[in-house]
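Below: a set of structures, written as structure tokens.
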Structure 1
Amino acid sequence: MSDFNIECNIIDWRITSKCNCGCDYCYASAELPEMSQDTIDRTIEEIVKSGCKTVCISGGEPLLSNNAIHIIRQLHSRGISIYLSTNGIEYMKYREELEKYISKLSLPLDGYDEESSKTNGRESSHEGASIGSSFQAVKDILDYYEGHPHNFAIKVGTVLTSKNLSIGYYKKIYEFLKNYSIDLWKIYEFIPEGRGKINQSALAISADKLSAFSEDFKLFQESISPIAKFNCVLATRSMRNAAYFIIQPNGTVIVPIDKNEAGVTEVSIGDLTKQDIADILVEWHKQASSIKHNANYETRCVARSLAKAHIDKIDKEIIYCLDQNPLQEYSSLLAKIKNVNLSLEELERRIDKLYSIRAIRHIMPVINVAQFGLEVFLLNLFFKPNSTMDSSQIAEILSHDPYIAWVAECYEYKTNENYIIFRVAILIENNAKLFERVKYLRDIFGEMLYRYEIDIVPDKYICGQSFLIEKIDTSSLSHDHITLDSSRTRLTRKEYSVIVAMNSSERLTIDTIAKAASIHKDEAQKIIDELLSRAVINKFQVVLDTNVLGYQCYMFFVKFDTYENKELFENYVKTLPTVTHINTLNAGRWDIDVEIHINKPEVCAKIWTDLENKFADSILDKKLIRIKKDHKFKFLIDSTLRHIEDSINTRWWKRW
């Protein structure tokens, strides 16, 4: 055995030549015998020895092999990721078993309906299957997984040939695919290999036509990138040439080498039924392009998002009901969740999961900081890109500032300027102190922080998490109006200790507050009720990571011609279930900002357009920004706690 150490990240294993489709472009070789199970097990051991990270199981149609489940199960048990490439016809039969092991499911889509799926000569011909059944099988799988969370990624592949060389064709496929939560759509330029070599003259694409299509495709990619829920990639022949390590059904190993007009030559580099894989890898290294192999591997690595893998409609219903009263007992919460039969144990398990994956970050009290002598200022901070400090480092500094309660990294639409925006909330005594703080930040960041906008927030609306519920009665939408009045309040030491205890746990409950404050649960509840009645605490709020949940956050900034029109706009947006926060602003550039959460970017475009049209005569200026990431959202920051403690010192110490 050679001691030559060569890295091969991904191996393609064509486990069978059998297929229930006859596609004109198919790369499969003439029918080859399959390995015996003993030889399969030896091959698996060799794959493990190679250090390979991922194996793509294909065919033919791999699920027609009696050994498919055995191979997949054994590879998975050895810590290897499994990508399954199937035409889908047999998939649902084995779905429950396959779901345990696969990391990616690759499905073919040759068209946007039954008829167009025949364009490239795909025909189903197994056990009486009708033409077009592969399209229906893929559609059935996509439909199924829309309603069933799963841990693996879904990739859809389309073969680009001279017969479908029209950008309009791919726009129609996109219109079909955009209804599904897939992770990648990959368009493969036809490569004449296997049966495809026989049909090369009818399917191959000339260099000039491919170049023209590539330009059209790039424009198409750019047009859908702001709204697409999945990545879209064009994989050309040149990108894939000499990039594969392929095990054939009989154990021989090949590297497909593209000879352009002459088609693809399958260069044989060994036989795993007779050789150790280390020796075959030496030969592979001579024939393959390691650069293309690694680049190809990167594009094939598709991970399932947490939202798609772990969040379902029941989880969203739980969050929605929890947010209405975040300190409620779970037994009370259970009674409010509609149309779902959950046990208390299942509810607790789901809430544990939501905290674990950071869908729920924490529960926080919304403190009326004005009662303790603080004002709320919202700032847009504009940073010039700098090689010495990236956005994550900027966020780290801002998040540790004792006066900053909220840090959100954003970007602005329809601008040619190159900058990083952070939207921050500063809780501080007055304008003079605010400008001292801004000067402090400018001293830290220097010329990077080159511009800022300041808004004062006299009041706001917190509209809840209605965006999580698909079919909500808009007439039942409610919102909490929070006025930041300046009437000062005084606290007892027990009240102060209860507020401080609200910093003791991310997973806030009456029990955790009582324990941290060293008082009985009933007394803690009584004090909290008193603080709520005096509007010392406006409400409790569930703070979410909406990116984890699969939602995108946008903010609309608007300036109006009159106060009355601002009120009309404000009253209208309160009726939108996607709206989570509304800030009334003054003394700055904007009159109002509106925060929305949506899971489809095109919904944002529709809402924005509707608002522009509805209030066209009254809007003087407007801006749309996307919040990429919330880095911090917390009311009980150092400045708040210090001023709350001072409210005791000014009165209660004197009493004693």
Structure 2
Amino acid sequence: MSDKEYSFKPGQTYPSGAKQKKEGVNFSIFSRHATQVELLLFKTSQSKNPFQIIHLDERSHKTFFSWHVFVMDLPAGTWYTWRLDGPNEPKEAGLHFDKEKQLIDPWARIVSDINWDRQAACSSGDNQATAMRCMVSNEDNYDWENDKPLRITSEKSIIYEMHVGGYTNHPSSKVKNPGTFSGVVEKIPYLKKLGITHVELLPVMAFDEQDIPQGTADLGLKNYWGYSTHSFFSPHPGFCVTPEQGTHIEEFRDMVKALHNAGIGIILDVVYNHTSEAGSNGPIINFRGIGENIFYHHEKDDKSILHDYTGCGNTVNANHPLVSSFIVSSLEYWVREMHVDGFRFDLASALARGEGGVVLEDPPVLWAIELSEQLAQTKLIAEAWDAAGLYQVGSFPGHRWAEWNGKYRDVIREVLRGDNGKIQELATRISGSSDLYQHQAGLPINSINFITCHDGFTLNDLFSYNEKHNGANGEDSRDGCNNNLSYNCGEEGETNDPKITKHRRKQVKNAFAILLLSEGVPMLLAGDEILNSQQGNNNGYCQDNELTWINWEMAQKNSDILRFVQQMIALRKRHGSIMRRRFLTGKMVEERGIKDINWHGAKLDKPLWNDPETRLLALTLAGTTVNEADIHVVINMSDQKTTVELPVIKDKTWCLAVDTSEQSPADIISPHNQKSINKKTYQVNKKTVVAFENR
């Protein structure tokens, strides 16, 4: 790029952001109260000074509330920022204009944080040397090779939650580019062999790695999880191999295309409930310098005080018309231009709040997302609560939204721990949580079933620790959930006791068996299948190190657990009776000669619903087609071996498929190796899940 200055003309209001055209680049940014606007152009993301500053004249470069300019012959690859001046009236008007402060474009497709200094951005005045930069992209120049978003139906989906960086950062991953989108591509053969249908990526929109408490930062830690978004159209530069070259879009698309070629969909964990600009003392990055009074919830009488329903200092005013449009446009962009298959919305209930934080019955932004034609085939998953106590599992606004089912998680943990009085709720949860969804015309696929996720203990740690151990985070273990519903099986942390180790491994298998035998959509946490541990840390948000990275040596060390999970996924896939789109009815399936579901205790047709001491539940599911086997499951979480009766089905014999008390490979048996059980009963060991298929 030469040092020449480019000529310019007024340009157009739409589209927002920087859009390259044949004759040059159109820039447009929304700001209702700005009085002066400047566009700064840079050669590179690290250039200390702009090679050109374009002053926008209000009479020719402003239309209603948008400022715009068309720069003639400007090439893609040019870096830029904005400077806006206007009223600085935080308390009276919620405005923080600073004519010397560089801002990034909220609509930017490519953002660099190589010069970023969060502390400098918290102060007034010139931050030219420490500001983020945006790049003009040529996003239309990519060969998708006929790739399109996948259309895997929800009932057949198996979701795998993972962190892009942590998945391959460990030296044992042996990938060429650790911690990147490219690294994920190299692990696709593993994902395919595992059998999952979708990866759900922790935030990959550009976020602020410096957004952590000062005490945590003093330990050399950073924001690792990424729940601190600032740019909702840009892939995170930290996950790119060559971000300084602005290859964000290409690298992300390469990953999507490779996953799709392997038949694996991609779901993004998105954070529209808050941004990285934090509270009143936070940095000015983009929204605060453009119009904080529009983008965030604030006190009516003192607009410098931001409402915080997220625990992160601010809450996005998602139901303001402009902000709602911004959110929907962002989602549509990731589907239309980046081919993603779905979204999981962090603290989604915060998006249900209107002015003053009032919970809206029909939040416009949520309905706009649900009714968007471009998002019609896209999976929508809500974390149906926020940090201010709003809990909407089973009542989240809308109809086709799936929900992280926190009630499923909790009862399964309680059952695995050995709590009494949980059999009725266990039955409800593993049969699709009809109590939560059926009354409002919902379906089992509205329930995302999970036992562990990024937030909390890993599955290994769930059975290894009674208490969280978060000292490494620098917050004196005040952070992280205290109610983990965990059980260490007799000793806190790592142990050399073979009995405890054996029991823990069986409990892991029990958890996977129950999860993958449940109606609804299962979600697994990456690394659980190889017993990944975080040493009892249940809040690894700041630990971008070996504490949270996947150690791939564990795949060999714990190959028996990995095999069990692979085979359990395969078992689920061959049983349409587990992957139902509609709720079970308990009615007779005439062609099968049995009901679609029968509940049992140790004796057939006699579940002990009203016995508070029982910890055993059995069920029989009828196959959904002529060639599909029926399945019989027994969950025995008691401390006693129990002899259970097996149902008699005309012209069918039962074969043992799963017994978690057995050692590999006898713990799960593929159909061609199964043998008929010519008995009417089976002895189920304590703390064991068994499953039978018939033929």
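No value in this document is a laboratory result; all are computed from the given coordinates. The structure displayed is predicted, hence computed values, not measured ones. Cβ atoms are built from the backbone, for glycine too; each structure is taken alone.
Some notes on this structure:
- Computed -6000 for helix-only ellipticity at 222 nm (-39500 (n - 2.57) for each DSSP H run of 4 or more, over all residues; to 500) - originating structure among 1, 2: 2
- At a computed 6.1 (distance in nm of label points 7 Å out along Cα→Cβ at positions 163 and 571), which of 1, 2: 1
- Entry that produces 28.7, 81 once Rg and Dmax of the Cα atoms in Å, for residues 187-482 alone is calculated, selected from 1, 2: 1
- At a computed 50, 24, 24 (semi-axes √(5λ) of the Cα gyration tensor in Å), which of 1, 2: 2
- Among 1, 2, which structure scores highest (criterion: FRET efficiency 1/(1 + (r/R0)^6) of positions 27 and 171 (r between Cβ atoms, R0 = 41 Å, to 0.05)): 1
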